[in-house]
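What follows is a set of structures for review.
Every read-out reported here was derived from the displayed coordinates using simple, explicitly stated rules and does not represent laboratory data. What you see is a predicted model, and the numbers here were worked out from it, not measured in a lab. Cβ atoms are built from the backbone, for glycine too; each structure is taken alone.
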Structure P
Amino acid sequence: MNLVTVSGPPSSGKTSVILKTIQAVQQRGLKVGVVKFDCLHTDDDVLYAKAGVPVKKGLSGALCPDHFFVSNIEEVVQWGVKQDLDLLVTESAGLCNRCSPYIKEVQAVCVIDNLSGINTPKKIGPMLKSADVVVITKGDIVSQAEREVFASRVSSVNPRAIVMHINGLTGQGAFELSTLLHDGEIDIDTVKGKELRFSMPSALCSYCLGEKRIGDDYQMGNVRKMEMED
């Protein structure tokens, strides 16, 4: 079984891209499954089920979805093995710009949309900078010049990645992405012992543990203060 991690900011079009890509993969006679990670609520599992795709979902609740992903990814892989999948796709929640949901030796895809702002690629950390493939969506809404400038900004941040455009509505470009997924070339039966490509965002403070009151007297643990003096 091959494992592919797909992440990206909220509402960038991750689910639409995955669904269109799965259609192309299934045409090659391969069995694909999806595990959807989210924070509070998602109906994306219903969309995958309607497409005939084996699917599981996990909600992180009050926990960071990135940490929730890493804590559960081994169990997810074992589920995929039991389902006898050729390809297992994990879809992240809409992650913050500092998130780092990628694993070494596991293919990583970042989905980002043209409407997020021309400077957005510079604001995104490991989620974009350490991806193998960067998919840009919603290109039909902007001009060709804007598409090219945005793509060049992405390449300047991550020159190693393959940058491609996919239309989540029509599926244009999804077949090309399906050919980049190394089905059959990689056999993953466990991720125990593998390492993250980059460290997770760090925070263990009183607010992580449920504190609601504001002020120095209630702040403990990993706290960073701004320098406000002129």
Structure Q
Amino acid sequence: MKPHVICHMVASVDGRTLVSRWQPKDAYRRGLGDRLHERLGGNSWLVGRVTGQEYAKLDAYPDHTDQSYPREPWFAQRNAVAYGVVLDAGGKIAWGRADIGGDPIVAVLTERVSDAHLAGLRKDGVSYIFAGQRELNLALALEVLNQELQINRLLLEGGGITNGAFLRAALIDEISLAIFPAVDGARGAPCVFDCRDDEADTLAPLRSMTLESSEVLEGGAVWLRYRVQSD
């Protein structure tokens, strides 16, 4: 069983997500995205490696340990109200912290991650799970999060590559999108859904998108919520 996954993002009218590039500059209402996050009621959230890296406090963990660790879930904490889940297939993020905004970090790894990296995570008090031998299996990751931590509602707030991967894997149940009265206009700028070059011809298996609600927010932003059905 997997959690109910809501892809929750803020974007300009051209679907771009890098707020610092938006014009006019005053279009974004800081804090509004966080308030919508709270209104959605998700008890945990998930981002990809690039977004997660922004919160890291170390450049790297030591590259050697004498310890050997089984490739099985390890949890520093199991009873949190909310978790910050970060996809890090190759074990590249050296955290130097145990939580983000009070939410304990859970790293989603592949089994190819080194024992030295696992030692670093344990030292920092960062929980971790495994979802695949060499490539991440997103469906498996969701199942483990549900079974081990009872996460039943998850806000997907990753970059476009991460969001696109969940979309193509038919794992998104709902899309929550706050559109602000701003434009980016640049080719290749970060967007709500994206893909790697080798995935460019892979279509999302969407059967339907049903508008559940729409709301005009402060400053002329519009909040749209769609129920998603995939093949």
Margin query: When mean count of other Cβ atoms within 10 Å over residues 21-28 is compared over structures P, Q, which one is greatest?
Written below: P
Item checked: Which entry (P, Q) yields the derived value -5500 for helix-only ellipticity at 222 nm (-39500 (n - 2.57) for each DSSP H run of 4 or more, over all residues; to 500) -> Q
Notebook entry, point to check: Given structures P, Q, which gives the highest value for FRET efficiency 1/(1 + (r/R0)^6) of positions 141 and 221 (r between Cβ atoms, R0 = 35 Å, to 0.05)?
Noted result: Q
Note to self: Tell me which structure, out of P, Q, gives 23, 52, 24, 1 once P(r) over Cα pairs in 10 Å bins from 0, in percent, for residues 45-92 alone is calculated.
What the structure shows: P
Notebook entry, point to check: For which of the structures P, Q does the calculation of relative contact order in percent (Cα under 8 Å, 6 or more apart) return 30?
Noted result: Q
Checklist line | Origin of the value 13.8, where mean count of other Cβ atoms within 10 Å over residues 29-36 was derived from one of P, Q | finding: Q
Check: Can you tell which of P, Q yields 0.60 when FRET efficiency 1/(1 + (r/R0)^6) of positions 61 and 149 (r between Cβ atoms, R0 = 25 Å, to 0.05) is derived from it?
Finding: Q
